[in-house]
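None of the figures in this text is laboratory data; all of them are computed from the coordinates on show. Quantities reported herein were computed from a predicted structural model and do not represent experimental measurements. Cβ atoms are built from the backbone, for glycine too; each structure is taken alone.
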Structure 1
Amino acid sequence: MTDVRKLAIYPFLTESKEFVRKMNITIDEILTDIVYEKARLFGVERVMNALDKGDVGDRKLRSESDFISEILSHAVAKMIAVCVKDNFVIRRYALGEAVHAYRHLVNEDIDFILSVCKDLKLNVERYDGGVKIHFIDYLEYAPTSYQKWKLINRTLDRGFVHIENKNLRDLIRIVQEAVMKKIILDISDKVCIDTVEDVFRKEIERIREYLARRKKRLSSRPVGKVNLADIPPCMKEILSMIQSGENVPHMGRFAIVAFFHALGISREEIFKLFSAAPDFDEERTRYQIDHITGRISSTEYSPPGCDKMRTYGLCPTEKMDDICRSVKHPISYYWKKVKK
C-alpha cells in the first residue's frame, strides 16, 4: 500500500510522481479546482519558505487529503518558481527542497536512504560496516572543495568510496546535493504556463518585488570601504552571477576573492558577499576564501589581469567602459574610478 506520508515528505521521488499520475488530474484542475486549493496554498508556502528560510518547511498535515495536497504542492511550487523567471528563485527553491529532504533523511533507516539513492540513480551499495558510493557519483555530488571530502582522505576501493555507518550523514549530504541538482535540472528548461501566471499573479509579483529589493540592497551595499559602484564591469558581472545562483566557473570565484582581498577587504566581508547566493555553502566558501587569501595555503594569490580575464571568458566586453579600455588590470580600474 502506498505510504502517502512518506511521499509527502519526499515529493521529488519517482514514486510520488507516479502516485500523482495515477490520480488522473490535469494541471488546469490543480491550478483552478477548489478541491486543490490547499495544494495551491501549500505550494506558495513552499516557495516563500525556501526564499526566506532556505527550507520549504513542514505543514500541519492531519488527513490523507492533507498529505495528497502536500504532494501536489511540490508541482505547484515548481510551476511558480518557473514563472518568476529568475534563476535565483529556481536555485533557492531547489536548495529549499534539498535541505528539507536532508533534515528528514537523517531520521530514516538505512534501507530507505538507499532506496532514495537508487531513485536518484546514485550507485550506492552496502558493505559490512557502512555504505560505499561509486567515485564518479562521489566526485559529482560531494563537496570536495575542502579537506574532509577530498578523495585522498577517503577509503577508495575498486572504484567505490567507503562511508562508515557512524558517518552516514556524509551520504545524506551527498543525497542533498543530488536532490538539488535533480530539481534544478527538472525545471530550468521549463516554460511558464499562462494559467500559473494568472492564478498566482499576486504571489509572483510579490516575489519579484522581493528580488528587486534584494538586488538593490546588494548593489548599493559597500564592502568594507569599497563602494560596489566603483568595481570594474567584470567583477560586477561575477558578483551578480554568484548572488543570482548562476554556475560561476572556478576562475571567476578565484578572481573576485583575490580582487577584494587585494583591496584590503577582510575575509568576513568577502564571505558575506557569497552568503547571498541561493545555494550558499558556508564550509565550502570559507575554505575557498581562506585558501585564496593565504590563510591556509602557502600562497597569497593576486587577482588576474585583464588579459587573463579575457582568456577565461570573464571579461564582459559589451559592458566595457572608457576606463576598461585604458587599463590592464581590474585593480587599476578601481583606483582610477575612485580618483575620478
Structure 2
Amino acid sequence: MKLTATLMAGIAFALASQIPAGAQQPYPSRPVTIVVPYQPGGVTDVVARLYAQKLTARLGMPFTVENKAGGNGMIGTDFIGRSVPNGYTLGIFLDSNTIAPALLTKMGTDPIKDFTPITMLAAGAHIVVAHPSFGPNTIKELIDYAKAKPGEPYASSGQGTAQHLGMEMIKLKAGIDLSHVPYKGGGQAITDVVGGQVKVAVLGLAPALPFLRSGQLKALASTGEKRTSLLPNVPTVSETLPGVTTLQWFAVVGPAGLPTDVVQKLFREFVAVSQDPEVAQKLASVGLEVRNSTQPADLAKFMEQDLHKWPPIVKAAGVKLE
C-alpha cells in the first residue's frame, strides 16, 4: 500500500511536533546577548566582554554585550529578569544587586525569584586607602585616630555602594565616627584623596592600584575574606575587626525558568573560560581574581546570604539613597 504525499507529510509533521523544541537544535544555535546594566568601559563591562569573546571562540556562535545603563543598574537588571528564559539573554550580576533591596523600597525584579543563577565569575576586595600625609597606617591606628578625633571625612564611590557600607561596617564594629563624603564614581574620589582634599577612602582595588604603586596613596587594609594576591602584604580589615568583610563580585545569571540543560551547559562553558590563563591575567589587571561557583545552586546560596547581610547595616548606619 502506497502512502499519498499528503499523508506522508502529515505523519512527518506529527512526529516532528513530538520532539522537544530544545532537542531540535543544540544550544546555542543563534547569537547570545549578555546584558551589562552599566555604561561601557567600567569593570563590569570589562568582565562581560572578556567572557563574551572567549565564549564566542569556544562555541562558534556570537556572544555579544549590550549595555543597558540607568537607574543605578536597575533598568538593565529588570530587562534581564523579564527576558524570555531560553538562554539567549543573560546578564551580569554584582554586589549592588544584593545591596539594592536594603536601600530601595520599590524594585522591579526580585534578585532571587526573578533570576536563574549560573556561576560566579570573579571577585575582588575593596581597599581602605589614605593620603601619604595621613597619620594612621593601619586599621587599628585609624580606629585610635577616629576615637581621638571623631568626624574625619572619608570618601567612597557613592552613597549605598559596597565601599560606603564597608566603612559603615568598620564604624559600627569599632564604635567610631567618620563622616561620609560620597562621590559619583571612584575616579573623582581618587583624585581628591591623591590631592589631599579628603585623607581617607574606601575604593575599588583596580583604580587604586596605580596610585598605591606610585606612592601617591597608601593602603591601610583590604576588605576581602583573605589577603589579595595583588597586595599580599596588606592585611585585611577582618584581621583587626573579625567578620568585617566586603566583596566586589561578578556573576552571570539568566531570567527565572531557564531550562536545566541550558543552565548546565552555560555553567560548564563559563567555568571552562575561567580556567584560561589569559582570563586570569586580564581580571588581575582590573583588581579581580577568578572565582567560580562549584554548582549554580552555590551562587544562589551566596546571593541569599549577601541579601541578608546588608539590611541591618543599612538600618544601623541610617543609610538612605537621595
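Values as computed for the structure displayed
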read-out: For helix-only ellipticity at 222 nm (-39500 (n - 2.57) for each DSSP H run of 4 or more, over all residues; to 500) computed as -13000, the structure of 1, 2 it came from; value: 2
read-out: Given 3.6 for distance in nm of label points 7 Å out along Cα→Cβ at positions 189 and 213, calculated: source structure among 1, 2; value: 1
read-out: Winner on Kirkwood radius over Cα pairs in Å once structures 1, 2 are ranked, highest first; value: 1
read-out: Computed 4.7 for distance in nm of label points 7 Å out along Cα→Cβ at positions 181 and 269 - originating structure among 1, 2; value: 2
read-out: Winner on relative contact order in percent (Cα under 8 Å, 6 or more apart) once structures 1, 2 are ranked, highest first; value: 2
read-out: For distance in nm of label points 7 Å out along Cα→Cβ at positions 165 and 197 computed as 2.7, the structure of 1, 2 it came from; value: 2
read-out: Comparison of 1, 2 - label where FRET efficiency 1/(1 + (r/R0)^6) of positions 69 and 141 (r between Cβ atoms, R0 = 35 Å, to 0.05) is highest; value: 1
